[in-house]
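Participant: In structure tokens below, several structures.
Here, each number is a calculation from the coordinates, and none is a lab measurement. Predicted, not measured: the structure shown is a model, and the values here were computed from it. Cβ atoms are built from the backbone, for glycine too; each structure is taken alone.
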Structure I
Amino acid sequence: MSTALPTIPQYLFGVGEPAILILAFLVTSLLPEYYVSSLSKLPSTRSLLATEQIGVYQISNLFLLIAVLSFYILNSIHDAKVTRLFLNALWWGDLGHLGVTTWCLGRKRVWDVGSWSLVVWGNICIPAFLFTMRTLYFLGVFGSNFKA
């Protein structure tokens, strides 16, 4: 597979990240009540309000969109500049995701790691990991940023 990325970032961002996003799409699409209750600590027995359902399904759609874009772009584009710009957009998305998630959870809940649900772990640790890996890529840790 010839792309503009070195091997490790290629598999991480072009294969691993889309797979994780497909899993997130499936969880939010098939189990929206679980997703909301696990993230917000609401009672899992109550039904979601229509606005909550709309929000969860929109998030689900975004997970699928980013998965498809990442897979297609990072596995077919050979232009290093386009690849870097795409990864830069995802880098900012990681920051936004982390910022919004931690802000909404609140300082007390963020620091109470023992109380985190699987959904909270996924919403904090996965973006933090991807943000770190993208930063290392931009710093050239995985080799040349511009593959010939």
Structure II
Amino acid sequence: MRPLLFILVSIGLLWLRSSLSKFIGGNFAAALGETLNKTIDKNPYPLFKQFLISLVIPNSHLFGSLVMWGELLNGIAITAGVVLLLKQYQVKWARLVLIGGLAGGIFLNINFWLGLGSASPASDSLNLLMIVIQMIGIVSLVKRLRVKA
């Protein structure tokens, strides 16, 4: 479990770095609609493309804020959960916090993959890799919760 925790802390730090760059940059939420408009024609998923056109782009400032805060909260939850597990402090709660952060990360990665994965092979593969790692983390943590409960 310990090697997996070190991999998961790197995922948590990736989420933190991603969110902090959006907060520090200051214009992510405002520029999201324009970014999506540039890449929407390349999106190969008709249902998600329609979702982006009809709901996300018109409300891009709201969705941009949700993405920034979601990334920040996922990063905090994953990193804090791993640190608490490594210190063996409040283990059950640490696992639950970590599972919540990983589930939120999967949700964000799936949306990024469906929304922008077609724009770049690098973002496509990175999102899929993060989804798989976070799923492995959840499965491992749930198994340990069931065994210890």
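Participant: Given structures I, II, which gives the highest value for distance in nm of label points 7 Å out along Cα→Cβ at positions 69 and 85?
Facilitator: II
Participant: On distance in nm of label points 7 Å out along Cα→Cβ at positions 5 and 37, which of the structures labelled I, II is highest?
Facilitator: Largest value of distance in nm of label points 7 Å out along Cα→Cβ at positions 5 and 37: II.
Participant: Of structures I, II, which gives 55, 29, 19 when Cα extents along the principal axes in Å is computed from the coordinates?
Facilitator: The read-out comes from structure I.
Participant: So helix-only ellipticity at 222 nm (-39500 (n - 2.57) for each DSSP H run of 4 or more, over all residues; to 500), computed for just one structure, reads -24000; which one of I, II is that?
Facilitator: I
Participant: To test your reading of the models, identify which of I, II gives 37 for relative contact order in percent (Cα under 8 Å, 6 or more apart) when calculated.
Facilitator: Answer by label: I.
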